[in-house]
Structure 1
Amino acid sequence: MNSIARRKVLMASAGAIVMLCGRGLINRLGGKQTSFIPWEKTGLKLVRDTSYAMGTNVSITAVHEDVNLAKSAIAAALREVHRIEQLMSIYRPESQVSQLNRQGWLELPHPDLVKVLHGAQNLSELSGGAFDITVQPLWEACAQAEKLGKLPEGEVIDRARQLVNWNNLEVSAKRIQFIQSGMAITLNGIAQGFASDRVLAVLKNYGIENALLDTGEIGSWGQKAAGIPWKIGIQNPRQMNANLGFVQPQNQFIATSGDYATKFSEDCINHHIFDPHTGKSPQEFSSVTVLASSGMEADGLSTAAFVLGAEKGLALIKSIPQAGAIATLKNGLVLATDNFPLISDT
């Protein structure tokens, strides 16, 4: 889980979840533009806008009778995504995360950054350290080796792993600091989920009751139309044009971690998700998709479960209220929790 990892800039694997809105009503739009489709029978309009942020094409779709209000709501939500990127991206030297990584400390951090870091630490504790935002040194070691056309040597990984320990990150409203010199964090395993939560909050403040959003993690609110839920396809990790099935979430968020998003070897054995305890990529799963009540929770849990593996990972998901998961092992076997509402394409 890292920078140019799961999803570029914090990083986005937009293909991890394929968003299907049914019967061609919505197409993925290139560039920044707006489209709406009137529903004469209901008086509602479907309004959509896109922008590039956090390393992916962010899209927001709202259903409302007032097109201008919906456009204003979406514009405000997209501004919020860019604000979060400017705060948390390791690719922006002025971001607070970049400042922290550069200096080793940060005075008077933004409350949103504190909230995300506290959420990350809670998940680190819950997962026994499987989720750890301090894995950035491992990513840097692999990225540097990749530039030379090779994998990092064992001693390089061992040195980087000595810098990975979420307990060595102190977080308070007044100051954030690393206890150990040389540490660094990446928020790509949780920031996009937080962005999806913020997008929904902005839309709701405008009175939008039905929306579908994709910030790299997907969230849905209400329905696409009366009696018609949003429909989302779960991608097969080894067949980019195929789906494992579909879900029709209402007021939920979906996030995926996969070994194919950014890989350091073509066999997907070495990739961007790291086990903090070994410094290596976990070898049980090819993908894990989590459905949860918040974007930040879904985002973090998908990474934690991927690292933990089948038995412990799915047990973790089962322990979280209203959370479910579907996962594909490297041998192609698909596992799911009992409450994951997978359906066929009917």
Structure 2
Amino acid sequence: MIYQNAELFNIAELISPEDGGAGMQPLRCPSSVRAHLNTAAQNTAAYTTGCELRFVIEDDQPVTVTLRNIGTPTARVLVYYGSMQSGWKTLSYYTHDTATELTFQNSNSERLEAFAKAAQFPFSSRVIRVLFPDGGTKMALLGIRGNIRPPRPDEVPERGCLLFYGSSITHGSLSCSSNGMFTQRIARALKMDAQNQGYAGSCHIEPEMADWLAQKGDWKAMVAELGINIVDTVEPEEYRRRVRYFIETVHAANPQKYLFMIDMYYSGRDFDKKPFAAAYREVMAEEVARIASPYVVYINGLSIMNGPEFLSSDFTHPSIDGVSEIANNLTARLRPYLG
């Protein structure tokens, strides 16, 4: 999506801010889809996790981006020059619940590009990437001043985009920073881009979400982590119905794109030996086997993260060590399919 000559990445729509204030508020899925999601997901769709502002500065003059938080006094955005993390003086910018101006300017562009080429980075270093806050932050865009343009196709990863759909674990909860989420880490390792459609506490696998993800068309492969938000809430057979619709719908629209289906990572339910956990995993394995396609791949969550040593004190979300465990193991599982 293009906004004032910049690309809004992982953003599907801009709406009037929910607090009635100035600017335009990003949504990660369209309003037409959001209206059919559960109440919690309708709220989570407005969180900025995985969202970015991307642009290339066309001259040596400064560019000013004006933002404000919605309902959060202070939040942090991170800056990347293409694939390269900005230096310590310019990595973090703090935004507030009043208009906040962030200023950017071309600096050391030739040397940055030399480093990017030597490292074989997938992004051009000319692309300034403003990584919006992870977690539960909402923002409004108030405007951009300066001579910019959106990135060209040859300035972003030529290997395409990984689309992640799932729970708060996919959303990035407890990853500690927006560039530390396992979605970002996997994409960097595979020299790909990453869209984040994680819905904290509210990934209920609604058919409208499946329909939209299937038709988006701007992804090369999808990783769907499904189950933890509805375990103990719906019976396994209802879970089967939702998973079956999701797989059939996404695969039918994208028969030669890989769809990686992951059930639940280790959690307190496994520690307590709750029967639903095993039942849900069995359903997922059966539904992937039923579709019988080499492009639909089942991944048992316990093969990616398994053990209490990777959990935080809420017994559900991975600690930062657990995030690393997921990133490393899932990268290894995806690499044979995605190179």
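Some observations on this one:
- Which entry (1, 2) yields the derived value 60, 47, 39 for Cα extents along the principal axes in Å: 2
- Among candidates 1, 2, the computation of distance in nm of label points 7 Å out along Cα→Cβ at positions 194 and 226 that gave 4.1 used structure 1.
- Entry that produces 4.6 once distance in nm of label points 7 Å out along Cα→Cβ at positions 98 and 154 is calculated, selected from 1, 2: 2
- Which of 1, 2 yields 2.1 [distance in nm of label points 7 Å out along Cα→Cβ at positions 250 and 322, calculated]: 2
- Computed 46, 34, 28 for Cα extents along the principal axes in Å, for residues 106-209 alone - originating structure among 1, 2: 2
- Read-out distance in nm of label points 7 Å out along Cα→Cβ at positions 218 and 242, computed value 1.8, structure in 1, 2: 1
Computed from the coordinates by the stated procedures, all read-outs in this text should not be read as laboratory data. As the structure is a prediction and not an experimental result, all values here were calculated from the model. Cβ atoms are built from the backbone, for glycine too; each structure is taken alone.
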